[in-house]
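**Q** Following are the structures in question.
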Structure 1
Amino acid sequence: MLMVIFGAGASFDSSPTYIPGSAPPGATQPDRDNDYNRLPLAKDLFANRPLFIQAVDEFPQCKPILYRLRDPAVMSGDASVEARLQEIEEQAKTYTQGRQELAAIRCYLARAISGCESHWWNNTRGITNHLSLLREIQRTRKTDEPVCLVTFNYDTLLEGALAHPNIGLEIKQMDDYTRRPALFRLFKLHGSVNWGHEVDMAFPANLNMTHPPSVLKHMIEHAMPEQITNRFVVCDPSSMGLADGRKPAFPAIAIPVQQKQIFECPGYMIEELKSVLPHVTRLLVIGWRATEAHFLDLMGQHLKPGALLNVVAVDQWQAEQTRVRIHDALPNNPPSSTAEVATGFTAFMRSARPQGILAG
């Protein structure tokens, strides 16, 4: 069984038309450097982009902590945004306003990434490396085994590729991700811009319950953790706050902290992932740094030894770091061999490598 694991680098380098360093025709200089519409890497999640500024204004409760997340050391990659958010999360245990700040961060991430993705879709017209990869998998498959797609990204680029008529897997409800009999099963482990948690709380009689921003604002300011249920729903990102126009829903997105302890997805999705891991014989990692210890733990517990591992990263150093982290996390069931592709997603898809890897 083939498992493909996608990280932020896969979304960042998702377009074969606009590879990193290029831009749409007529773009301004900031656009030319991909500062506006390209799906961000972790260090750029809180960058001073126009779309991101708008999202900050929608959720001002997060403004007091942005100086920590826009630190030049973070933006350059010298410091980890995950480590900074971990510190803020720890502070929230004793700082009463911290809960609102973190709630606003979740809303910000959902709004910023969904807005960014919408603009990116307009640029790329859905011509993505994700779609090309799914085609190659579909074309070269030799068995009837499902293919497992695991992503830590919030965007819906994979859902968009799966919905293409040539693939034919449109996801409309939560069960469609992994429970529908199909070639592809998609495991989103850190949430999604179009997922919400149903919320069980009383709302004031004078609150406009048909206006999603008002409902979302009230939840940021007043919802307690125990009122955010584990019932997940698919929710239009533009109307986050109300699923189906009537159910209060809070963004189901994991804050990217350094030491994540839980997954942000339905429990059954994790159980289904555990059931397929023992059958995985080939691993293809694209743009994933392998820093999610909770997922590496699952692999260590359930993956069979001897899986063939291929790592696609932007350069040799990144590829080697990912390989080492995976091998270190699997001392009892290490991959039997590893190949590193230090070229990025676009260059990988343009090469002859996918056919050999996918058809193996």
Structure 2
Amino acid sequence: MPTPAKTHGCTWNRITAGDLPEIASLVEAEEYLGDATHHHDLRALSVALADDPQGTGDNGIVLRKPSGTLIAYAWNQVPAADDPSGPVYLHGGCHPAWRHEGVQPTLLDWQSERAIEWYLETDGAGGPLQLTMVTSATNKIFADLLPTRGFPPQKWYHALRRPLAHPVRHTVAGVDLVPFGAAWSEPVRHLYNQILTHPSDTLDEASWQWGLGAAGIREDLSFVAVADGAAVGWVLNSLLDLAGERSGWTEYLGATLEWRNWGIYRALLARSDDSFRALGLGTAGIGVETDSDQGARPYLEMGYQLVDTMVWYVNHPSLDRIGAAQPNQVPAAQSEHADGA
């Protein structure tokens, strides 16, 4: 697919491994000027460029000033060929000094059109096309832009923390909190799968064990809520550097539907805090995934403070857009230059 016709007085090029150091500098500039938690998956981009430079270049572009300085980039992270059912993740950004020059809409429009083209090239083997961009809720540029381009917010991930200076005791009648271990792993996995909103997200035993290992779950910090000998709730914890401080981190928290609203979450988190405090930690953190921008409120009421919120913006584009968009493109070798750019 050609690069965008609108050049903003600069030059578009396909993304290459040689661009990575400058992209990293661009990300640093974005973070320094207030976007500290903007979603940039540079590690995945580096791996993709190393594994398939041509394919990654087909799905990524950079914008350079006439002086040669890189000021923007965009990359579509397409699903792996052996599992094409996942969404296309859109990554990218532009230098803060260019945010009000219309560069970001140009990037997003190109990414959407290129994703549709890629989908047609693969004959839609993975099912319906879904485009997803993940960014911090503090990024007002994307918060304003994405919904106007057909990307409404659909999911929120809230990162929160609370101090551990003051112990909180909370119990639930008829429920015992016992340490998590190998004997409870499968019962908890089955319960976890039962309460998922999307059945496609269920985990088999191998995937579950991999996830526990990847998250660094520690059995000595994790607990199961047991009623009448059966698991009815769980909290699986690890350690994490949160906002520059070593903290206890809650990775998995859940309860069966019939035991919701009985205070099990409060009891499990209070027991977790005790285990964190025993290690000499000063704070506890948790990540909460919700379908509402108000999903953090129950945790704020428990004394947590919001660190950041990541937002999933999702688009299911209509496939006829690619035909309408192609006349607005020019070949990659062409460019426009504006005086003073």
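Where a number appears in this text, it was derived from the coordinates with a stated rule and is not lab data. Fair warning: this is a prediction, and the values are worked out from it, not measured in the lab. Cβ atoms are built from the backbone, for glycine too; each structure is taken alone.
**Q** Using the calculated result 0.10 for FRET efficiency 1/(1 + (r/R0)^6) of positions 9 and 281 (r between Cβ atoms, R0 = 35 Å, to 0.05), pick out the matching structure from 1, 2.
**A** Checking each candidate, the match is 2.
**Q** If helix-only ellipticity at 222 nm (-39500 (n - 2.57) for each DSSP H run of 4 or more, over all residues; to 500) computes to -11000, which of 1, 2 did it come from?
**A** 1
**Q** Relative contact order in percent (Cα under 8 Å, 6 or more apart) was computed and gave 25; which structure, 1, 2, did it come from?
**A** Only one of 1, 2 returns 25 for relative contact order in percent (Cα under 8 Å, 6 or more apart), namely 2.
**Q** A further question follows. Please compute Cα Rg over 2.2 N^0.38 Å for structures 1, 2 and give me the label with the greatest value.
**A** 2
**Q** Something else now. I have 14.1 for mean count of other Cβ atoms within 10 Å over residues 73-80, calculated from one of the structures 1, 2. Which structure is it? Intermediate results must be reported in sequence, preceding the final value.
**A** Values: 1: 14.1; 2: 21.0.
Source structure: 1.
**Q** Thinking of 1, 2, which structure, once Cα extents along the principal axes in Å, for residues 57-264 alone is computed, gives back 68, 45, 28?
**A** 2
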